[in-house]
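Please treat every number below as a calculation from the coordinates, not as lab data. Nothing here was measured: the structure is a model prediction, and the numbers come from that model. Cβ atoms are built from the backbone, for glycine too; each structure is taken alone.
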Structure P
Amino acid sequence: MQHKRPELRGVPVMDMGIINAAKTDPNKILPMHYLWAREYYKAGIMNNWTPEEISMQKDVEQWKSGKHISDDERRLILWNLGFFSTAESLTANNIVLAVYRHVTNPECRQYLLRQAFEEAIHTDTFIYCCDTLGLDPDQIYNMYQSIPSIKEKDDFVVTLTTSIFSPEFSTEGVDNVQKFLHDLIGFYVIMEGIFFYAGFAMMLALKRQNKMIGVGEQFEYIMRDES
């Protein structure tokens, strides 16, 4: 005997897809089908933090002393701040302007909004670092154009994701679903999973040497959010 799949208040489970679920009301979050999305959302809430919670007094002393940090380490710090300051904005834009509008499931949408909030916190982190260390914001925020390696990373990811930013784009059809997946791989695997973690490794290596520990702690929080 073949059993029918269970239904949730009139909407069959098979129609509760994350994308392309025409029968799903995106404004009706209960009952939930993807409980993992709710769990990730709640974990994000529990892990909430703000950059101002972290003291950077020792960082400022080390940065201004000229004794604790070598020229190469100073350049490493500046370039990482330059990369992340715009990469976090690109990631937030991808969530809000591209991914969110194509997701039809409400609990997944809620988690995406939490992710977008976290990206805003990360963006604020680099504002806090620039202000506290007295860095030139034009230098830091223009590195995505002036430093070839940073520009190439950003351009590569943008190239992977251009199509789904189009107002005419939809996730209907296999080809378009593949383009949507292409975008997710570009940001979540390549940008956040490879490019971000390369930066984390460099900054946390400095922290293990008791250098720029406040900046390093903020990178640890960002890494936790991205994990």
Structure Q
Amino acid sequence: MTKLTVVELKLLVREPGSMFTILLPLFILVIFGSSIPPGDTVLLPMTLAIAVGLVGLYLVPTTLATYRERGILRRLSTTPVRPRNLLIVQLLLQLVLAVTACALLLAVAGTILGAHLPTRVVPVVVAFALGTAAMFAIGLLIAAVAPNGRTANGVGVLLYFPMAFLAGLMQPADKMPVILARIGEYTPLGAFRQTLQDVWAGASPNPLLLGVMAAYAVIISVAAAKFFRWE
């Protein structure tokens, strides 16, 4: 398991998409953060949601579907290293990547841009855990039904941009039509972004939005497990 983790980590580091996932949200933060007041509670939660969304909808499905397409999962079934172990390692490494991207955003925002950071850690962790679980579940479902890595990539991109728009990641939710903003609040990315924004503003997370993210994570994970194929 350790050797498998090391190998997969090296592959993840070499993957161009990993750098894209880290640098794109950081670029958005730096470009727009330089002109936003230090007390702003909108931009940083938006970029955090962007980072997690990119990992969940782009890297997770593309990587797993590509492994199945190349027969890697099938070949592992004949070795002591079971395919399930590879799946676990991949999800853990993708989680590490998401945490790394978010940690870098927080570090730059706090030290260079002087952005507001929440003082309560637990609500941030809960929001991050549920939001990440929901996005990873969607990625797993895409990987389960996509016939190959290219299709998984395309489906992930096609899902990401409408979800990002409805979630208020392309423009602030208060600038959107009311009906779209209301719908977007109950999408996985929208609930994640809104919960982070509430926490950044010093409020307690909305239990309904926490429940929405948890429901997405559980229901979609069950569907992904049902449809996932090892070969």
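Which structure, out of P, Q, was distance in nm of label points 7 Å out along Cα→Cβ at positions 40 and 120 derived from, given a value of 2.0? Write down the numbers at each step before the final one.
On the way: P: 2.0; Q: 2.5.
The read-out comes from structure P.
Using the calculated result -24500 for helix-only ellipticity at 222 nm (-39500 (n - 2.57) for each DSSP H run of 4 or more, over all residues; to 500), pick out the matching structure from P, Q.
Q
When mean count of other Cβ atoms within 10 Å over residues 128-135 is calculated for each of P, Q, the greatest value falls to Q.
Of structures P, Q, the largest value of mean count of other Cβ atoms within 10 Å over residues 24-31 belongs to Q. State the single structure among P, Q that was used to calculate mean count of other Cβ atoms within 10 Å over residues 64-71, giving 11.8. Only one of P, Q returns 11.8 for mean count of other Cβ atoms within 10 Å over residues 64-71, namely P. Starting from the value 1.9: which structure in P, Q was distance in nm of label points 7 Å out along Cα→Cβ at positions 48 and 176 calculated from? Source structure: Q.
In this comparison of P, Q, the computed figure 1.0 for distance in nm of label points 7 Å out along Cα→Cβ at positions 32 and 184 is attributed to Q.
Computing mean count of other Cβ atoms within 10 Å over residues 56-63 gives 17.1 for which of P, Q? The read-out was computed on structure P.
Could you tell me which structure in P, Q was used to calculate semi-axes √(5λ) of the Cα gyration tensor in Å as 31, 19, 15? Value 31, 19, 15 for semi-axes √(5λ) of the Cα gyration tensor in Å corresponds to Q out of P, Q.
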